[in-house]
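Each structure below appears as C-alpha cells.
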Structure 1
Amino acid sequence: MTRIVDFTKMHGAGNDYIYVNTLACPIADPEAFAIKWSRYHTGIGSDGLVLIGDSKVADFSMRIFNADGSEAKMCGNASRCIGKYVYEHGLTRSDVVRLETLSGIKVLNLEVKDDHVNHVTVDMGKPVLSNKAQMATADGSMKEGAVEVDGKVFRGTFVSMGNPHFVIFVDDLKTIDIPTVGPLLEHHPIFPERVNVEFVEVQPDGVLRMRVWERGSGITMACGTGACATLVASVLNEKSGRQAIVRMDGGDLTIRWDEADGKVYMTGEAVVVFEGKIEEQE
C-alpha cells in the first residue's frame with residue numbers, strides 16, 4: 001500500500017531541507033526517509049529532513065534529521081524556515097512563534113509584509129563554552145587549542161549552540177582542503193559526540209567569511225548554529241565586535257551576541273524552493 005506525502009523544500013542561506021507537516025502527515029521512520037529523500041540523484045535532494053509537529057510546551061516542535069539519518073538537536077536555518085512555513089500555511093497568525101527543539105525552546109520573530117515572511121530573527125539562547133560531553137578536555141572547553149589531523153595542526157575554539165562546534169580561524173580559506181580535513185575533525189576522539197567544523201577568514205571589512213563541514217551532512221551551503229558559534233568565537237578571540245555579518249557559501253546572516261542578556265540572535269531570510277508530493281510505501 002502506498003500513500004502520498006506532501007513536502008516543501010526550503011532553504012535559509014542555501015542550507016536546504018525537506019519540510020513535512022507531521023500534523024497532517026505523520027512520518028514513522030524519519031531516519032530512513034532522511035537518507036532516502038536527501039539523495040540528489042534518486043531522491044528530492046537536501047541537507048536533511050525537518051519534521052514540524054505539535055508541542056505541549058511551545059507553539060510547534062521541530063525534529064531535524066541529517067542526510068545520513070542522524071538526528072540533530074538544533075538548526076538555526078531550519079528554525080527560520082519553520083517560522084515562514086507555519087505562518088504562510090495558516091498554522092498561526094502570530095508574528096512571534098515559540099518552537100520546541102531538542103536544545104530547548106527557541107523564539108522566532110517574523111518580519112511579515114503583505115502576508116509573506118521575508119526575514120526571521122531567532123533567539124538562539126546563550127552559547128555554552130564548556131561541555132564535557134561534547135569536548136573531551138579537562139574542563140570541557142577549548143579556546144584556540146590545537147587539534148592534529150592528517151599530520152596538520154588546527155587551532156580552534158569550542159562553542160556549543162545546543163550542538164557542538166569547533167571554529168578555526170584561517171588566513172586564507174582557499175588553502176583549506178575541507179573535504180579531507182572536515183571528516184577527520186568531525187570524528188576526532190576529542191569530540192565524543194562528533195562536531196561541526198567552521199573555517200573562518202576575517203575579511204578587511206569585518207565580514208566573517210565562513211565555510212562549514214556539518215556533522216552528519218558534510219559540506220553545506222550554510223549553517224545557522226555554525227554562524228552563531230563563529231560570531232561567539234570571533235568575540236572571544238578578539239576578531240570582531242558583538243555583531244557581524246557571517247558570509248557563507250549560500251548567503252549572509254546577521255549575528256548578534258547581546259552583552260546584556262548573553263543570548264545570540266540570528267537574522268536572515270527563509271526561502272521556499274518548491275512544494276511537491278512523493279509516493280511512499282506504508
Structure 2
Amino acid sequence: MKVTTIVNVPEVVTIDEIREEIKDVKTFYLSFDKKEYQDTFKIRSGQFVMCTVFGSGEFAVSLPPSPENDRFHLTVKQVGKVTTALHELEPGDKLGIRGPFGNGFPFEEIKGKNVIYVAGGIGLIPLRSSIVHVLQHKEEFGRVIVMHGAQTPEALMYKDNLKEWQNFDGFETYITVDNPTPDWTGETGFVHTLFDKANLPVENTVAFVCGPPIMFNTVIGELMKRGISDESIYSTLERHMKCGVGKCQHCAIGRTLVCTDGPVYTFRQIKTLGEEI
C-alpha cells in the first residue's frame with residue numbers, strides 16, 4: 001500500500017482517548033480527520049513525527065505503535081511549554097501531525113536472529129513499536145527478550161503491555177526497579193543486573209537499547225563484555241528537531257543529522273560521532 005509522508009503542512013488529527021501511563025507521561029490515541037490517512041499513513045518502528053499543538057508550537061516525538069494492527073498513538077512526557085499544553089488537552093481536541101520521519105529500526109534484516117530489548121524508564125516508549133512488531137511475527141525470530149527497569153514500581157512504563165508480554169508464550173520479559181516499595185515482589189537492581197538471570201544469547205543476536213545516559217553506557221558495556229558487537233547494538237539519538245526533514249540543521253551532530261540519518265544508529269556509528277553525544 002502507498003506510504004503517505006506529510007512534510008510541509010500538518011494533517012489534523014483528533015484525540016480519541018487519553019491514558020495516564022506514569023507521572024507526567026500520557027498516551028494520546030489519535031485518528032486522522034481525513035479518513036484516507038487512517039489506511040495510508042504507514043510507519044517504521046523507530047521513526048518519529050512532528051506534533052503540533054495549535055497555538056503553542058511543534059515538537060518531535062517517537063512513534064510507539066507497531067507498523068501494523070495497532071492503534072495510532074503518541075506517548076509523551078510533560079517536559080516544557082508545548083508538551084504541557086498537550087497534556088492539558090482532552091478527547092475531542094485537535095492536533096497536527098507531520099511525518100513519519102527518520103530511518104527506523106531494522107526489521108527484515110534481523111529476521112532469524114535473537115532480539116534483546118533493554119529499556120530504562122521512558123526508554124521503553126521508542127522501543128515499544130519494534131517489540132510489538134517482532135511479537136506479531138515471533139515465529140520468524142529466535143529468542144525475544146525484553147528487560148525493563150525503572151526507579152520505582154510506579155515508574156514502570158506500559159504496565160498493561162508488560163503483563164501481556166509476561167504471559168506471551170515463548171517470549172521472555174524481565175522487570176526490575178531501583179527502589180522497591182514494600183509490596184514489590186519482583187527483581188530489585190539496575191536493569192543490567194538482569195542479564196545473568198536471562199542468560200543472554202550472544203551468537204546471532206541483536207540488541208536494542210534506550211534509556212538515560214548512565215543506564216545506556218552501563219548496558220552497552222555489559223553487552224559488549226558478553227561478546228555482542230557494537231554493530232549489533234542499536235539505539236536512538238535525541239536532539240531538539242525543528243523541521244524533521246534536514247533543512248534547519250538544528251539536530252546536527254558532527255556530520256550526521258538525527259532527523260534524516262537517524263534517529264536509529266548502531267553503537268559503532270554512535271562512537272564515531274565523538275564527544276558531542
Structure 3
Amino acid sequence: MTQLSPARKPGDRPASDNGKTLYGGTSSRRITVRDIAAAKERGEKWPMLTAYDAMTASVFDEAGIPVLLVGDSMGNCHLGYESTVPVTMDEITLLSAAVVRGTTRALVVGDLPFGSYQEGPVQALRSATRLVKEAGVGAVKLEGGERSAHQVELLVSSGIPVMAHVGLTPQSVNAFGGYPVQGRGEEAAQQLLRDAKAVQDAGAFAVVLEAVPAELAAEVTRSLHIPTVGIGAGLDCDAQVLVWTDMAGMTAGRVPKFVKKYLEMRQLLGDAAKAFAEEVVAGDFPATAHTFH
C-alpha cells in the first residue's frame with residue numbers, strides 16, 4: 001500500500017468553497033450528484049445521516065445535513081427487526097417518501113433492500129425505478145462491489161444515480177456470520193480496492209466504506225475520483241455517515257466502536273415520558289393552561 005498523505009486537521013476549511021459548500025451552504029434547490037462531485041474536487045468533507053420519517057428528516061434538513069440516507073438500517077432501529085435482511089421494498093418506499101416530503105434541500109438516497117437487486121440488473125432497475133417514481137428519491141444505494149457492477153451500470157445508464165456500498169455490507173450478515181471488520185490482510189485489501197474501483201467504473205457517484213481499516217480507506221479514497229463515505233473507516237474518507245439513532249443516543253445497548261454519541265436522547269425522552277406520567281397520576285396535568293372552557 002502507498003503511504004498515507006497528511007490528513008487535514010478538524011475544522012480546516014476546504015481549499016475553495018466559493019459559498020457553495022454542501023454543509024452550511026445555501027441553495028434554492030435540492031443538492032444533486034453534481035454538487036457531490038464538486039465537493040470532491042474542492043476537497044470538502046461533508047456529513048450524511050440516516051432518516052426514516054418526515055419529522056426527523058426536517059430537523060436534519062434544517063440543520064444543513066446535505067445528504068440523507070433512508071437506509072435499510074430502519075430494520076434494526078425503526079421496525080424492530082434483528083437485522084436489515086427482512087426489510088421490504090414496500091417499507092423502504094413508504095419511509096423514503098416521508099423523508100422526501102419532510103425535506104427541501106437534502107439529497108435523499110433510498111436503500112435497495114436485500115432481495116430487490118441480487119437477481120440481476122433488470123430486477124435492480126425495476127426496484128430503483130419504483131423508489132424514484134413513487135418515493136421521489138434523488139438516488140439509490142446498493143451493496144456490493146464487483147458482484148453488483150452490472151446493476152450499477154444499468155441504473156446509471158437509465159438515469160438513476162447510484163451510491164455503492166462495499167466493505168462490511170450488513171445485508172450479508174448471514175454469510176459473514178456477524179459484522180466483522182473487512183479488508184484486513186493484503187488479499188482482502190486488494191479485493192476491497194477492486195470492488196471500489198468496479199462500482200466507480202460502472203458509474204456510481206459515491207461509495208460507502210463500512211468497517212474498513214483506516215489505512216485501507218485512505219488508500220481507496222486517494223485511488224478514486226468519486227467521494228468515499230466512511231462509517232467506521234477512519235478520518236480520511238471524503239464524507240462520514242452515522243445511523244441517526246446511534247448518533248443521538250437513542251439506540252439501546254451496545255453500539256459499534258465507530259459510533260460517537262452526540263446526545264443521550266433515549267434518556268431525555270424517557271425522562272420526559274416519566275414526568276408526563278407522574279403529573280397525570282398526581283392529577284397535575286392537564287392544568288388550567290391546557291384546558292378549554
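What follows is calculated from the coordinates using simple rules that are stated; it is not laboratory data. Everything numeric in this text was worked out from a predicted model, so none of it was measured. Cβ atoms are built from the backbone, for glycine too; each structure is taken alone.
Observations on the structure shown:
- Computing distance in nm of label points 7 Å out along Cα→Cβ at positions 49 and 169 across structures 1, 2, 3 gives 2.8 for structure 3.
- Computed 21 for relative contact order in percent (Cα under 8 Å, 6 or more apart) - originating structure among 1, 2, 3: 1
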